[in-house]
Structure P
């Protein structure tokens with residue numbers, strides 16, 4: 001069977017996922033596309049796909065088996081709720097919703113439906129390096145995790161990037177993948193701002209150091225530095241009672257020349273996580289095709305990420321340690337994190 005996918009939102013990430021579903025992933029076909037800019041939707045739609053007027057039309061279409069939401073963040077909740085009401089699997093790029101209240105509406109609707117339909121687009125869980133780290137942690141080879149050190153560095157960001165986006169758009173990926181890696185929940189957050197880089201726009205607080213504590217007492221420090229200049233650099237190291245495990249850098253050849261030994265540093269997240277995106281969609285399409293519930297990040301994970309990153313923004317603005325105050329996790333979603 002071919003899974004027929006309707007896409008809501010044809011901006012950059014929407015176009016990239018349409019390309020992925022059309023040219024890279026087997027077993028899927030994009031049959032409908034919509035965007036607030038109809039011309040953009042028409043440009044993004046592959047041969048044979050219809051351009052529809054709005055998200056509700058995509059969800060309701062008879063030739064759409066599953067829905068992909070890649071529209072503007074504040075519209076996500078509406079489209080995801082429509083998909084649940086229609087009983088159709090829905091893949092929603094982060095954020096699941098921009099408020100905890102909307103996330104909880106989605107969780108309640110999904111539970112009322114009786115089975116999982118929602119997957120949230122946190123692709124790091126599909127990265128080979130992070131998956132290897134999780135295998136090591138779960139095997140007990142490093143003992144109980146005690147500390148995690150992370151860095152998320154971008155060469156530069158546009159002037160429209162705000163200090164709050166360091167948590168909401170950047171650190172949100174670490175928040176999700178660390179909850180998953182540790183199978184533990186983040187219970188508090190704090191932000192420390194060191195000396196600011198002169199390479200930033202004046203309004204931006206950069207870098208930021210985010211400090212998280214988990215329910216089991218693991219301490220996490222995350223450096224978010226979005227004007228580091230030299231490249232796109234993702235680092236993660238978990239320290240346990242009996243050893244440590246470190247995220248590998250992307251494979252790169254070593255070059256010896258002019259008295260130096262160098263390796264290339266990637267400059268954007270697209271190249272760094274291209275394989276993870278492919279794996280993410282390959283596994284999602286396979287689950288939909290088999291009639292199974294999605295196995296990736298759930299609506300609960302989307303809710304947790306929204307609550308924790310919102311608390312981190314509050315911590316930045318207030319200078320205080322902020323409790324995340326997550327609701328109790330429903331048994332419907334299993335596990336700890």
Structure Q
């Protein structure tokens with residue numbers, strides 16, 4: 001059972017409500033931004049060994065580096081404070097321990113974005129030679145999650161937009177996934193409704209309540225996807241991220257609207273989005289993206305469609321596509337991408 005601590009300033013409760021009694025040494029994983037912006041006084045009662053995340057994605061070399069650093073320090077608790085890739089670093093340590101049938105360390109996740117929902121899942125993503133690999137084990141689910149909206153106050157409009165679109169993509173993909181059930185749809189529905197109410201303001205007018213609600217939307221979407229996994233839009237997105245360095249939220253949201261047309265019919269989802277048809281759903285999502293300053297075509301990303309379309313679709317792992325309600329159909333996807341992207 002995962003413990004959730006939430007609310008403004010909740011990071012300061014980490015000593016009393018999150019870290020197990022008797023802990024002496026902490027292994028702290030965070031990005032440069034966090035270390036530059038925040039004091040570590042909230043961990044002043046512990047010996048702290050720090051690790052700095054570099055770059056947007058976790059790769060094999062960084063995994064080996066963090067694993068060696070952690071094993072050398074012998075800390076009892078791992079705390080990851082950051083976006084999805086930072087939290088995935090912590091999970092990568094747990095994966096190594098679990099894969100060798102060793103008891104994983106106590107893991108606390110503190111997201112600083114409102115997007116991936118990684119703190120609510122048992123999955124980790126790592127890139128080996130520009131190829132995405134997913135790890136999934138129950139042991140990767142953090143023991144404690146701290147949702148402190150103050151940590152998201154410094155997000156730029158662009159960061160808010162790409163992370164917010166990842167929320168919507170995960171919630172919608174979970175909803176239509178072949179693995180969906182009553183619980184996943186409850187989480188996905190909550191995430192979609194929060195997104196519809198607060199996404200636009202998160203980009204253009206991010207008041208404190210807006211940050212808190214979007215953080216909860218991301219957490220709910222993460223809980224939904226933890227049950228169902230992702231579907232077609234995510235399967236297509238990884239090529240753009242790995243090969244063209246397109247941020248994940250931008251990449252996945254580019255394909256998301258097309259899948260309303262590809263996966264027809266989606267009447268329940270259309271009703272949830274307050275539109276009548278799949279085409280209206282596509283246009284609604286693309287309108288929200290444009291308003292948030294995101295690209296809705298490959299050309300807007302500086303990518304020539306005709307040069308990449310076959311390589312993009314040939315790179316799709318059809319096993320990851322397996323939860324999609326419509327099987328992988330390269331010809332149909334080429335037609336949609338050519339017409340709309």
Structure R
């Protein structure tokens with residue numbers, strides 16, 4: 001069974017769809033899975049170079065499962081939303097240990113893997129194995145909300161339920177892998193958030209939002225809230241071309257990444273005595289660096305602490321290290337921390 005919507009979309013895909021993305025040749029579940037996780041909340045052009053480097057280092061699920069988390073996070077650094085990388089790594093270990101290294105082929109088994117929800121599971125299974133599963137990622141929500149003039153923010157349960165019903169109805173029984181790629185491509189290339197190319201859209205003739213001249217009003221926006229502003233102080237403890245790094249806890253922002261220690265409410269001199277067993281030789285404050293997350297902004301106040309002698313109290317280990325600035329970073333590093341370390345390297 002196939003709807004007219006699906007037929008038109010597939011005809012368009014045959015002529016205009018993207019068929020040269022690096023995860024499309026060859027098609028296998030591992031490559032599709034990695035790409036789908038990377039593409040969550042991230043655009044294709046950003047993902048492509050990360051995907052290519054990641055696959056070169058971890059060419060199959062066993063290589064990923066056997067790798068150290070630091071190595072995985074290092075290859076994810078700069079892509080953001082690091083819980084995706086930690087979940088991908090844990091899921092690879094589950095596939096290795098519980099599925100003999102073979103990516104599972106049933107919806108329930110795929111949904112049981114960390115970091116995979118209904119839409120991602122559907123995309124992996126339809127593209128990799130040709131199974132009929134609907135998807136509803138951000139691009140598809142926009143296409144379907146506009147085509148059906150579905151009002152409201154898709155993040156609400158009631159609107160999502162309507163969109164899932166439409167997605168299920170339009171997903172064909174045949175060529176489901178092509179259809180899945182086609183509807184994602186339509187949202188990414190024509191039915192874009194701003195300046196949609198309606199004149200080239202294969203389903204424009206019965207698009208209710210277009211016929212009402214209200215395309216940009218769909219999908220409904222998330223209720224706006226003012227972003228809260230948070231503040232932190234990061235210490236760049238430095239001696240002899242080294243900087244002191246700590247591994248962040250698994251929970252919270254930048255979980256499992258290497259970072260600069262944070263001191264909030266504690267004088268830097270006290271932190272040095274407690275953690276480094278040394279008095280600082282010099283202290284310098286740098287300009288505040290603002291980093292934006294999806295839900296809040298973070299103002300980072302960097303303080304450079306220079307120490308005159310090696311620090312006997314601190315030894316390299318799993319959770320702390322003296323990193324030589326000329327060496328490769330020990331693992332994943334968040335973008336603002338990497339920027340501060342680069343700045344320290346330039347002035348050291």
Mean projected area of the Cα convex hull in nm² derived as 16.1 - corresponding label from P, Q, R: Q
Structure (P, Q, R) behind the derived value -10000 of helix-only ellipticity at 222 nm (-39500 (n - 2.57) for each DSSP H run of 4 or more, over all residues; to 500): P
Entry that produces 30 once percent of Cα pairs over 29 Å apart, for residues 73-240 alone is calculated, selected from P, Q, R: P
Structure responsible for 38, 14, 7, with semi-axes √(5λ) of the Cα gyration tensor in Å, for residues 249-304 alone calculated and labels P, Q, R on offer: P
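Values quoted throughout were computed directly from the atomic coordinates according to the rules given, and no laboratory measurement underlies them. Keep in mind it's a predicted model, so treat the numbers as computed, not measured.
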